[in-house]
1. Taking 0.95 as the value of FRET efficiency 1/(1 + (r/R0)^6) of positions 154 and 266 (r between Cβ atoms, R0 = 25 Å, to 0.05) derived from one of the structures shown (I, II), identify that structure.
2. Could you figure out which one of I, II the value 3.2 for distance in nm of label points 7 Å out along Cα→Cβ at positions 26 and 130 was computed from?
3. When Cα Rg over 2.2 N^0.38 Å, for residues 106-273 alone is calculated, the result is 1.12; to which of the structures I, II does this value belong?
4. Could you figure out which one of I, II the value 1.00 for FRET efficiency 1/(1 + (r/R0)^6) of positions 170 and 186 (r between Cβ atoms, R0 = 30 Å, to 0.05) was computed from?
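Throughout, read-outs are computed from the coordinates displayed, never taken from laboratory work. Please read these numbers as outputs of a predicted model, since none were measured by experiment. Cβ atoms are built from the backbone, for glycine too; each structure is taken alone.
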Structure I
Amino acid sequence: MKHLLKLMDLSPDEINEILNLADQLKYEKRNGIEHHHLKGKTLGMIFTKSSTRTRVSFEVGMYDLGGSALFLSSNDIQLGRGEPVEDTARVLSGYLDGIMIRTYKQSDVETLAEYGSIPIINGLTDYCHPCQVLADLMTIREFKGSIKGHKLCYIGDGNNMAHSLIVGGIKMGMSVSIGCPESHQPDSDIMEWASKNGDFVCTSDIYEAAKDADVLYTDVWASMGQESEAERRKKIFAGYQINDSLMAVAKPDAMVLHCLPAHREEEITAKVFEEHAKEIFEEAENRLHAQKAVLVKLLKD
C-alpha cells in the first residue's frame with residue numbers, strides 16, 4: 001500500500017488491517033494512551049473543496065500521532081493559479097512526508113501519485129470517498145460485530161459515496177443494493193465490477209433495495225459543487241428518502257448511516273436521523289480513527 005487513491009486499489013486484507021489498526025488507535029485515544037507513530041512527520045492537506053470532518057479529523061489525527069499538518073487552500077498555493085498538478089506534486093514531495101487532497105477531479109489525485117514521491121491520500125473527489133467508507137465499515141463492524149454477510153443498502157444519488165460503498169461493501173463480503181433514479185445511477189464500470197464480484201443490485205425501487213437490509217445509508221441530494229442544481233434535484237429525488245416506511249422493510253435491528261452534513265426532511269427524516277444519531281455520530285468520529293490508521297500505514301518508517 002503506497003497510496004490511498006480509491007478502495008478499488010486495496011485488497012480485503014489491506015482494508016482489514018486498516019480497520020484493525022483503527023480499532024486499536026481508537027481504544028488508545030479514548031484511554032489516554034499516546035501513540036506518536038509519526039513524530040516529526042508533516043502532512044500537507046490540499047483543499048479545493050471546503051470541509052468540516054475531513055480537515056479537522058486529519059489535522060487532529062496528525063497531532064495525535066505526534067506529527068503536524070499544513071492546511072493548503074487552493075486559493076493560497078500556486079495550484080489555484082494554474083501551476084500544473086505535476087509540478088505541485090514534485091515541489092511538495094521535497095517538503096512533506098505525505099499529501100491529503102480533497103478536490104473535484106480524480107485525475108488530480110492520480111497525477112499527484114504519479115509525479116510525486118510521497119504517499120497521496122484521497123480525502124474526497126467527485127469519483128470516490130475512500131476515507132469515509134473506511135470509517136463506515138469500521139462503524140458497521142462495531143455495531144454489528146462483523147461486516148461479511150450483512151446487507152448494505154444505499155438510497156439516493158449514484159455519486160462518489162455510492163461508488164466507494166459499492167466497492168468497500170463488496171470487497172468486505174457484504175451484499176450491496178442501490179436505490180436511485182435511473183437517471184442518476186452509479187458509474188457503469190463500478191456496477192459491472194460489483195455484479196461480477198459479489199451480490200449487487202441497482203434499482204429505482206427503494207423498497208426493493210431496502211428489503212431486509214442490515215444497514216441503510218444515504219447522502220444529500222445535491223453534493224458540493226451542485227448547489228445550482230439543488231431545486232432540480234429535489235424534484236428528481238423526491239421520494240428517495242429514509243423514513244419510517246422504508247425502515248419498516250429493512251431488518252428490525254437495521255442501523256442507519258449518513259456521511260453528513262444531513263438535510264433533514266430531504267434524504268432522511270429528522271425522526272429517523274435522531275433515532276439513529278448514536279451510530280451516525282460514531283461514524284463521524286470514526287473518520288478520525290480510520291484516517292489515523294491510513295496515515296500510520298502510509299507514513300510510518
Structure II
Amino acid sequence: MRNPILVTGATGKTGAEVVLDLLEQRLPVRALVHREDERSTRLAALGAEIATGDLLDIDAVGDALADVRRAYFVYPIRPGLIEATTIFAQAGDETGLDVVVNMSQISARRTAHSDAARQHWLAERVFDWSPVGAVHLRPTFFAEWLPTNWQYADGAGLLRLPFGDGRHAPIAATDQARLIAAILANPTGHVGQTYKLHGPVEMDHHEIAAAMSETLGLPVRYDPVDTDTYAEILRAQGRPEHLIQHLSAVALDYRDGVFEGTDDTIERITGKPPQTVEQYVTANRDLFPT
C-alpha cells in the first residue's frame with residue numbers, strides 16, 4: 001500500500017495511538033495536526049508525515065487528503081462538527097478518498113438532548129450521503145474520564161460525577177485506536193457498519209471506585225452529584241459551555257442506560273480484548289497523582 005493513511009487529531013489520545021499502531025504495521029501515515037510541536041516531532045521521528053491545518057479549512061483538508069484513500073476522522077466536543085464533517089466529506093470526494101473511520105459517540109441520535117450528540121448523529125448522516133465509504137464508531141465513556149475527574153486529598157481518591165447508579169464498561173483510547181488501525185489497514189467488510197464500543201466489564205461508579213482502590217492501594221470513593229453541581233465544577237475549571245451542555249445532557253442518558261453494555265467487537269476484529277479498569281489504572285498509574 002503506497003498511499004498514506006490520514007489520521008486527524010493525530011496528537012490526541014486516540015489519534016496518536018492510531019498513528020503508532022499503523023506505523024508498527026509499516027503502513028505509510030500522514031498525521032494532521034493543528035501546529036507542529038514536540039508531539040508532532042515525536043510522530044515524525046517515528047516515521048509519520050506531518051501535515052498542518054484546521055479541519056474547518058477546506059483547502060488545508062484537501063491538501064492533507066491528497067493521494068489518501070483511507071482516513072480516520074475525529075473532531076473534539078466543540079462547535080463546528082457539522083461544518084468540519086461536510087468539509088472532510090467534500091474534500092474526500094474531490095481527492096478520491098475511499099474509506100473514512102468516523103469517531104462518533106454512543107449517545108448520538110436524532111432525539112438527543114445534547115447538542116454535541118445530536119450533531120454527531122447528523123455528521124454520521126453527512127458521511128453516509130457522501131460517496132466516501134464510512135465506518136462509524138460509537139464508544140461508551142472512555143476510561144480516560146477517570147483521570148480527568150480524579151481528585152485526591154487526605155490520603156484518598158474521589159470521583160465526583162453526575163451519573164447516579166448508572167452503569168457502563170469503560171473503554172480505553174488505546175484499545176479503540178487498535179480497532180481503528182485494524183479497520184484502516186483492512187477495511188473489507190467494515191464499510192457501512194456502525195460499531196458500538198464497550199470495555200469488557202460493565203460497572204457502576206461505586207464498583208469502578210472499588211476497582212481503582214484495589215489497584216492503587218488507597219481508598220477511592222464515588223460521590224454522585226447532581227448535574228447542576230457538576231456543571232458548576234466544570235465552569236470552575238474553565239470548561240466551555242458547549243462541553244458543559246453536552247455532559248449535563250449525557251449524564252441523564254447515562255442514568256437512563258444509554259451507555260450500558262459490553263461487546264466483543266474489539267477482540268473479534270483485533271484479536272486482543274480491551275483493558276479492564278484495573279488494567280487501565282495499572283498501565284496509567286502516573287495519571288492518578290497522590
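1. Numbers: I: 0.95; II: 0.10.
Structure of origin is I.
2. Working: I: 2.0; II: 3.2.
Comparing all candidates, it corresponds to II.
3. Working: I: 1.02; II: 1.12.
The value was obtained from structure II.
4. Details: I: 1.00; II: 0.65.
Value 1.00 for FRET efficiency 1/(1 + (r/R0)^6) of positions 170 and 186 (r between Cβ atoms, R0 = 30 Å, to 0.05) corresponds to I out of I, II.
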